[in-house]
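Each structure below is given as structure tokens.
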Structure P
Amino acid sequence: MKDWKQILVAPSDSIYRTLEVIDGSSLQIALVVDDKERLLGTVTDGDVRRGILRGLGLDSAVAGIMNKNFSFSSVEDGREKVLATMTNKRLHQLPIIDHNGCLVGIHTIDSLMAGTVRENIVFLMAGGLGSRLNPLTANCPKPLLKVGGKPILESIIESFIEQGFKRFYISINYKGEMIEKYFGNGSSLGVQINYIREDKRLGTAGSLKLIPKKSDQPIIVMNGDILTKVDFRNLLDFHISQGVDATLCIREYQLEVPYGVVSIMRNRFRGMEEKPKEKFFINAGLYVLNPKLIEYIPEDTYFDMPEFFRILARKNHETAVYPIREYWMDIGHMDDYEKANGEYREVFK
């Protein structure tokens, strides 16, 4: 790979600097090396997410999150051996090391398996009323509102197509006939689109019960009003590698109190913090579910995802969380819609 030297970082470099390297390269990995370019560790998007969950700041040294037990190939390894290693270990990248432990290149699964199609079902929920975006949604369902000159749902589907996904289900209710007319059966996009027509509103999880033919592979479920640059392949591989039944994508959200917050004990002043910020992880409206879980969804009943995940917890099903650090915008309010339009051409160029 001709640009592999652009992804090298030193162990003392910050996580923020490493993120810039990862995001600035199509390889989606950073390699930590010493001054002789001997490989010390690897850093992927997943390593960064786990560091964030542990509370590490972006100014921390990358040595604290790098994977020291990395896999690699030698310069003599042929394509079949490399591909077998990457497939068995579910790796997207594999460094190439010479006899002195120095880097000489990197293999990528995309180059070895160009054109691979993902057979997983993508389930897009597009049946909401979009009432908070009135009057724009008075005559148009929210997923068909244009951001950057094209409907939100079209941008979502195109992102999945670019990553090899071809099987789509779209749940529709409010003005669903407009969505169905716009996309048809998906043939114009080279994919298969089926529709789940809700006779009544079934919530953010209830329509999953109506999938007529379920796959034995994990299903990606996503709200039809979200614009994001998440790599869905990485998300799916993360879900599989964790050995869990469900994965919930989360997003860090900060709230700033616009005043000085006073600490007291009884009626005595103990301190004051000016405009403190609180961090939370919020539901990002993107999920991966093993098909067997659909049995917990009631028939013909309004049923939302939060209740679904509470049931999974009570039933002791393992559920992983996947922090989203890429671009993510839930277009729920007019301000979000206007902001997304302003950012679209830069983010989705």
Structure Q
Amino acid sequence: MNERKSGLVEQQNKVNITTQDVLILAIETSCDETAASVVRNGREVLSDIIYTQIALHTCYGGVVPEIASRKHIEKMNQVIEEALKQAQVTLQDITAIAVTYGPGLVGALLVGVSTAKAISFAAEIPLVGVHHISGHISANYIEHQELEPPFVCLVASGGHSHLVVVKDYGEYEIIGRTRDDAAGEAFDKVARAIGLGYPGGPKIDMLSKEGNPDAISFPRAKVAENEYDFSFSGLKSAVLNYLNSCQMKGITICQADVAASFQKAVVDVLVEHSLHAVKEFGYDKFAIAGGVASNSTLRKAFEEECAKRKIQFFHPSPRLCTDNAAMIGAAGYYEYQKGVTHGYDLNAVPNLSL
């Protein structure tokens, strides 16, 4: 009797779904976030559940792939169940299941891909593989209903620094990329060098507010072969050389000044390259995406420069900048609308190109 009553209550609490609605159950496990989300019609997030492993990996100074994979296995089912519960839907309501299949850590990706394939088979719903970077770009569609391609997007994260022309939904042209360290990777390495620990990006962002961004002159690299490419390895080395020089000479190091000066060097390059591309390609819309896009100094710099140049500026909230499944659901929706689905031979591709 109690079970029947409970079932009736669940049915009464379900969201109003029409036959025209496309509900995507999305899964993201490319690194150290176990995430699941239900997205309606590509732009409305009904649920967004994220289990983060940051505390687990902090003591190691970075993500340990094997530990990340094991934790994904432990949490995957719980996260999916919670996403369905929060969205007030069941698998019978789901139109398709989208999953990140690359790039990322191969073991972590395999957990998500295997889970998605199992659900697709058991529930008899289509399977859609999604590129992780496409997901980051699509995060902008969730919070900016008016945003439509074409536009230029900077994707900056721990593993990627891409300058992309978004020609259409799911159709991209990479016009610039990092030649060495990604922006987020440089943040993590510099944070570790000055004793802030992991994760580096948020800690440098916070500490830099107490420092002088003009205290130390760090280099801004340009790549001769491609004016839109990035290089942060030289900047990282310059910071390390500065720290070593201060230690050898017995000079007191001001962490806040180092953080602020380093951050300004990164921001200057990202802003200059990005807005130069917007101008040269003739667009009036620009977006940012990826974990580094949550950096407060970077966002402020883009807001100011885009306003000066009369460029529409779009950016996701910080929660949607870091890895999440809602962005995968948005990207998966547009792939599904184009008729893109995958078979059960879908595999994880750690170095998947955009």
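Annotations
- P(r) over Cα pairs in 10 Å bins from 0, in percent, for residues 166-229 alone derived as 18, 53, 28, 0 - corresponding label from P, Q: P
- Each of P, Q could give volume of the Cα convex hull per residue in Å³, for residues 62-173 alone, but the derived value 129 comes from Q.
- Structure from which 0.95 was derived, FRET efficiency 1/(1 + (r/R0)^6) of positions 126 and 238 (r between Cβ atoms, R0 = 41 Å, to 0.05), options P, Q: P
- Which of P, Q yields 30, 54, 15, 1 [P(r) over Cα pairs in 20 Å bins from 0, in percent, calculated]: Q
- In this comparison of P, Q, the computed figure 14 for relative contact order in percent (Cα under 8 Å, 6 or more apart) is attributed to P.
- Taking mean count of other Cβ atoms within 10 Å over residues 118-125 as the criterion, the largest value within structures P, Q is that of P.
- Per distance in nm of label points 7 Å out along Cα→Cβ at positions 222 and 326, the highest-valued of structures P, Q: Q
- Which of P, Q yields -14500 [helix-only ellipticity at 222 nm (-39500 (n - 2.57) for each DSSP H run of 4 or more, over all residues; to 500), calculated]: Q
- Once distance in nm of label points 7 Å out along Cα→Cβ at positions 54 and 318 is computed for every structure in P, Q, the highest value turns out to be that of P.
None of the figures in this text is laboratory data; all of them are computed from the coordinates on show. A quick note: this is a predicted structure, and the numbers were derived from the prediction, not measured. Cβ atoms are built from the backbone, for glycine too; each structure is taken alone.
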